[in-house]
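We did not get these values from a lab; they are worked out from the coordinates using the rules stated. Keep in mind that what you see is a predicted model, and the values were worked out from it rather than measured. Cβ atoms are built from the backbone, for glycine too; each structure is taken alone.
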Structure 1
Amino acid sequence: MIDIPNTMNAFVLMRHGGLDALEYKTDWPTPQPKENEVLIKVVACGLNNTDVNTRSGWYSKTVDEATTGDAYAEVSDDDPTWGGAPITFPRIQGADVCGYVVAVGSKADASLIGKRVITDNWLRDWNAPENKDSTGYFGSECDGGYADYTTLDARNVYPVDSTMSDAELATLSCSYSTAEGMLSRANVGAGDRVLITGASGGVGSALIQLAKRRGAYTIAMASEAKHADVAQLAPDAILPRSPKNLLAALKEATGSSTVSVVADIVGGDYFGTIIDVLERGGRYTCSGAIAGPIVNLDLRTFYLRDLTFTGSTVILPHIFTDLVGYIERGEIKPMLAAQFPLADLHKAQQTFIDKKHTGNIVVCP
């Protein structure tokens, strides 16, 4: 048992806004685990779009532009978060925790003490764990990991037997569970041809690996400056981020001008072009809209070609359990772009927003 201080360092979100809404505190009260919770000494925490979008209020329906990380003056107080409801301030964000369990509540599993763990970030009603209507998110509806210590229900904490570094493990929870949820919902399998937008980011790079794991043919879309990095993940083909003639580019690169699945985290003005390359009976799955949430859709394309659209946010509990298995068997390997001290979260988040990196960024207390 380590000596647990009464106060800790933490980056605290005080309101919706720009980076100045995140304030660094060196005397924040160390949380105490409730009866079903564990106390985790955080050693690394990954950055995600959810943090940026919640801080800025981008999830509000009053916002219709691409994610920029800037404060939005028109944010509605009624729906500023992923779940469409207000959150309580102050709030410690950060969902992708890697750390060590140092204490447990009275009803939590004491054998977890001392183990290196990662976090399943979906806060569930454990009497009905598959109920999507009663979920919250770690670092949104409760305090997360941008701090020296954090607490979480023991059922959301998974020991991991892996040679990956702490920082590498901290890149996995959100990005890879999001990607696996998308592929599961779209029923991707062997024989599918999957077009992946935003392939250089955390979710995009996870989609490449997880779709390949399922036996699919993967086609990654990314800015040409990042093609060499994306190639390390061995997609079957790599295309520019937004070719003028996507049909022709697909045909040249793969021998076919259509795909069976589009896995999209970008949205924006290119949405209609992406939809046009889906074969009859094709599937579109989406878990992001970083280039803009408002898109044009020709409904004739949708219904005349028998397409299926699935949105993917809340994942079923087995998705994370499966993910831990992939990690422990060495079937996936994250791309760690950079790591920063926790005290440099402003710089880390601006680097994340600038999108010049490939893979994931983490902060380390």
Structure 2
Amino acid sequence: MRPAMTSINKTQLPAMRLKDIQSCMKLWKQPMYRAKQIMEWCNKGVLDPHLMRTLPIPLQNRLSEELLCMPLSKKQMLESKDGTRKYLFHNQKNRLAESVFIPETTRGTICISSQDGCVFDCPFCHTGTLPFNGNLSCGEITAQVLMIKNDLRENPAHNELCGVVTHLVYMGMGEPLANEDALHQSIAVFLDKHGLNISRRRITVSTSGVVPAIQRLGEAFGVNLAISLHAATDKLRDELVPINQKYPLHMLRECLDAYPLPKQRHITLEYVMLAGVNDREEDIAALRAFVNPEREKLNLICFNSFENNPYKSSSTEHINQFSQALIKHGIRTTVRRSRGSDIMAACGQLAGKEHG
């Protein structure tokens, strides 16, 4: 009789690539085509072996017994009036993961969490105000995408919005580069040609600026990069993005200049607009001095307030004026349209009620 395994120690099915499943089938003396059948079900978002109808029941049972096929459970899904969907998942340790599906007319983007909470304590970010409860595993990261894919199959997007997953962004709860091993493993799963086969051009990792890990990410994958900049002077960025105290702007600048960029691609510099804090004339001058227009674009973001936070958003008019001033000086600048704010799914708001 095989020794029983606790579920927490089991291999997680969503973290497995085709070659891993093939090795498993070989060990279990199953035909090799079973691995492709399992992979096809996973790619649809079906993780429960008992719903994999093309598999014999004994194999369904063994998958369920020996692998952790569903490392996450869905606690809640909220849908915004603009079609954005916010999901709250939890794992077997009751750690939480929040994900957001953002549909547009021609693309569907999933915003993935990499941690439950965050240790970086950016004061304007809702997640940063929460306790840090731990890293998510590769399987828990990839399961967010697969479970949302399954939900979209069962509950299609409304109207003319895209109902399929085309892009992935690591912009949910947590600092992805502080969970580097699971981040790299999950990117490898998403890129796998036998899996979801998502192009590296459609995967974006957002970081507050963990310089050595940015360098390793570029060397390993060269996916799109977004930097939570929010200030272009060390004095202000030390306050808004505390990791700047360890990796100040001159180190970040050197790192960004060296990051591998495919042709016609840019690094995105995220910049939350805070009234009277980082939206002044001197901030425009600082951005002009820092930004490399040939390699980077600036994305201005309306601040989404939350309870007991002292910051206020710059007005829409001021954000537009700020944007035009930067464009006039040759900096490619866009203003992000807020999505899902009515369900607390907008930028910086990710935090389930179960937290705290």
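Could you figure out which one of 1, 2 the value 2.4 for distance in nm of label points 7 Å out along Cα→Cβ at positions 46 and 102 was computed from? It was calculated from structure 1. With FRET efficiency 1/(1 + (r/R0)^6) of positions 174 and 302 (r between Cβ atoms, R0 = 30 Å, to 0.05) derived from the coordinates and found to be 0.55, which of 1, 2 does the value describe? Clearly, the read-out refers to 1. A value of 19.9 for mean count of other Cβ atoms within 10 Å over residues 14-21, calculated from one of 1, 2, originates in structure 2.
When semi-axes √(5λ) of the Cα gyration tensor in Å is computed for each of 1, 2, which one produces 38, 21, 19? It traces back to 2.
I have 12.4 for mean projected area of the Cα convex hull in nm², for residues 54-237 alone, calculated from one of the structures 1, 2. Which structure is it? Label of the source structure: 2.
A value of -6500 for helix-only ellipticity at 222 nm (-39500 (n - 2.57) for each DSSP H run of 4 or more, over all residues; to 500), calculated from one of 1, 2, originates in structure 1. Each of the structures 1, 2 was assessed by FRET efficiency 1/(1 + (r/R0)^6) of positions 38 and 286 (r between Cβ atoms, R0 = 41 Å, to 0.05); the largest value belongs to 1.
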